[in-house]
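Presented below are the structures under discussion, each in the form of structure tokens.
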Structure 1
Amino acid sequence: MNGHYIGLMSGTSMDAVDAVLTEFSNGTPALRAHHSLPIPAELRTQLLAVSHDENTGIAQISELDVRMGRLFAEAARALLRECGMAARAIRAIGSHGQTIYHRPDGDHPTSVQIGDPNLIAELTGITTVADFRRRDIAAGGQGAPLVPAFHQAVFHAAGEDRVVANIGGIANITVLPRTADHAVRGFDTGPGNTLMDYWIKTQRGENMDEDGRWAATGQVHATWLETLLDDPYFTRHPPKSTGREYFHPLWLDHALARTHPGIAPADVQATLCELTAITLTRAVTEHAPATQRVLICGGGAHNKTLMTRLTALLAPRPVESTKLHGIAPDWVEGMAFAWLARQTLHGLPGNIPSVTGARRAVVLGGIYRSRE
């Protein structure tokens, strides 16, 4: 089933909805166009509040589900307008949705993504595939990360052991062995940009530390860094996944107040950047020691301070943007959900049990047919 698919992605940073047009020819995906639709500030504030408060009422969640559904649909329509393509030319949309709650462990594992796919299908006139995570959870998995299957499809190299590191709000790695007799593995390593974004927002009113410039002005506080690294998540054995629900502002605020309340703001930012770099590096060296090359995607690929530290910590392995391997880092996840939608329509699995811990490979998501 060749043709064009759209992937819609809104990650833990909650800053924009990315719409990515992907064309498949003989199963091979190619990026054709992309559009990023900012999430309005007032809506983002509500989304952040909901993701930090487990006691949020159903009325507010339902309202946000509708609003995000409309926003996802508008992102897809804006992409089509820019491309001059008609909806009928798109086989399907794959929508990740906006995660507001992720609890894959415990007695009642679940993961909740909002952005009503009924609205997306109705407003765009395009068949929509959504709710990808919960089938994997039903099969005993973490429901995340799901992008490693796409990483395997596009970044695997027969002659080289690789790791793909996606640094969004949360960071995760995909381990791609050179040979098929070794399983693909992957897991969330811990915070990516989420704590750095929160800190610069509270201290300077900026949504992100562009290029890591503020972090570069500070000094890493070694003692406090060791305290942060003592968090049990970092030593948990995979499969594992996490999110803003765990590494949330209160996690940072409590860590500061409990141990080192007097650290200069720029030093806090530098230390948080180092936390991301070290936890990702440890994940690679401990769980993929044969790695020969590390490919970086996600917003963290633009943080020059972070990339400098990763390059130093992971040496002599080359650390490179996925742009050098055919896909710009900002659009990898969007393409992944276009790919996952195609997998679902083909009746093919979208998860990798050795990554998520599921009992078996399963077809992911629900299909919401277009109005035609």
Structure 2
Amino acid sequence: MGEGFALYVHWPFCLSKCPYCDFNSHVRASIDADAWAKALTRELQATVSLLGARPRLDSIFFGGGTPSLMPGAAVAHILDTAEQLFGFAPNIEITLEANPTSVDATRFRDYRAAGVNRVSLGVQALNDEDLKSLGRLHTVDEAMRAVALAQETFPRASFDLIYARPRQTPEAWDAELARALAQGCTHYSLYQLTFEEGTPFHAALARGTMKELDIDTAASLYELTQARMNAAGLPAYEISNHARPGEESRHNLIYWRYGDYLGIGPGAHGRLSIDGKRMATTTERHPETWAKRVADEGHGLTQWEEVSPQEQGTEALLMGLRLSEGIDPGPIERRLGRPLSLSRIRALQVRGLIDDTSNRLRVTARGRLVLNEIIKQLAV
């Protein structure tokens, strides 16, 4: 528990399914939000009985789906239950993801009153044509109003954008970054578009009706992003996340530092340290099937399995190398039961892809462009 303890709450519903999205999200004609909130708290209560010791929560994250479709009362009910079961650390971070189409002042005030102190806005593009192609239901103007409202209502707000979109130019992306930075948020999540298998975008790519941005242009957009964000005082603390010092997402840092987190809701994952073992948890993905399992059994768990030490080491390596702070090899080598390959490390250093100053392994700016290759080299 040294890296903190987090709770992830998955709200699986959206107004529409974005064609690039492979998250566990679903569209329903109507939703009984109170019933879903009760099911989530029921699963939370049932899962707690499996944990043994109950550490205080350092972070709670409402993800989805579109959690900003939840009524404030539902959020409050879940947070009240979590506080009763675990207790909250004095500086707990409570984040809720929001889409500009489901934002209004009353709903935001209700979330703030419930205890939410950080919002992550899924803006995704600052170009109306691209927003439409991404399947987003909001316009740029609506997104900007939502960001301003979030900044007025919550102590902390994050701004999400997707780049390396088809036909996107460095000039256009630079203009979007400039407009985003003008909003003055202290945290930005800037992701390269990926064509995930099973999504309409992936199918369009396979049919040839959509073309992925070429590798060289995508790399130039990444480098432009780093330069622009560094100049603004928002360096990357993780490969896709930028923040002013002290404004990093504490919740995601728990993940990337391989801390413990409990996941509830349809399709949620968890990693928990219990009685000296590292447990992997997963819940049923289909919302209605999950809800029935919760009603019948108290929880929707489909996986409760021990993670082997070697798997732990590999997972910690995969997560930790995403961070600018890098990794301390010692704990990872102890999990793996072997040292990391010195010859492979040296070869990556010669290529300028990693450094190992201060007894930590860090991926360099150049190395981040080929992070998957680095991980593959070190994980074997």
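Readers should treat all values here as calculations from the given coordinates under stated rules, not as data from a laboratory. The shown structure was predicted, so the numbers you read here are calculated from the model rather than taken from an experiment. Cβ atoms are built from the backbone, for glycine too; each structure is taken alone.
For which of 1, 2 does mean count of other Cβ atoms within 10 Å over residues 178-185, calculated from the coordinates, equal 15.9? Intermediate values should be presented prior to the final figure.
Numbers: 1: 12.4; 2: 15.9.
For mean count of other Cβ atoms within 10 Å over residues 178-185, the value 15.9 is produced by structure 2.
Compare distance in nm of label points 7 Å out along Cα→Cβ at positions 250 and 306 across structures 1, 2 and report the one with the greatest value.
2
Out of 1, 2, choose the structure whose coordinates give mean count of other Cβ atoms within 10 Å over residues 34-41 equal to 19.8 when calculated.
Working: 1: 16.6; 2: 19.8.
Computing mean count of other Cβ atoms within 10 Å over residues 34-41 on every structure in 1, 2 gives 19.8 only for 2.
Work out the source of 31, 60, 9, 0 here, i.e. which of 1, 2 gives that when P(r) over Cα pairs in 20 Å bins from 0, in percent is computed. Kindly include the intermediate steps, with their values, before the conclusion.
On the way: 1: 31, 60, 9, 0; 2: 27, 60, 14.
For P(r) over Cα pairs in 20 Å bins from 0, in percent, the value 31, 60, 9, 0 is produced by structure 1.
Given 16 as the derived value for relative contact order in percent (Cα under 8 Å, 6 or more apart), which of the supplied structures 1, 2 does it correspond to?
It must be structure 2, since only it matches.
Computing mean count of other Cβ atoms within 10 Å over residues 170-177 for each of 1, 2, which one ends up highest? Write out the running numbers ahead of the final one.
Working: 1: 25.2; 2: 16.5.
That would be structure 1.
By the measure FRET efficiency 1/(1 + (r/R0)^6) of positions 186 and 314 (r between Cβ atoms, R0 = 25 Å, to 0.05), tell me the structure among 1, 2 with the highest figure.
Biggest value here belongs to 1.
For structures 1, 2, calculate distance in nm of label points 7 Å out along Cα→Cβ at positions 194 and 226 and state which one comes out highest. Each step should come with its number before you reach the end.
Numbers: 1: 2.7; 2: 1.9.
Checked 1, 2; max of distance in nm of label points 7 Å out along Cα→Cβ at positions 194 and 226 sits with 1.
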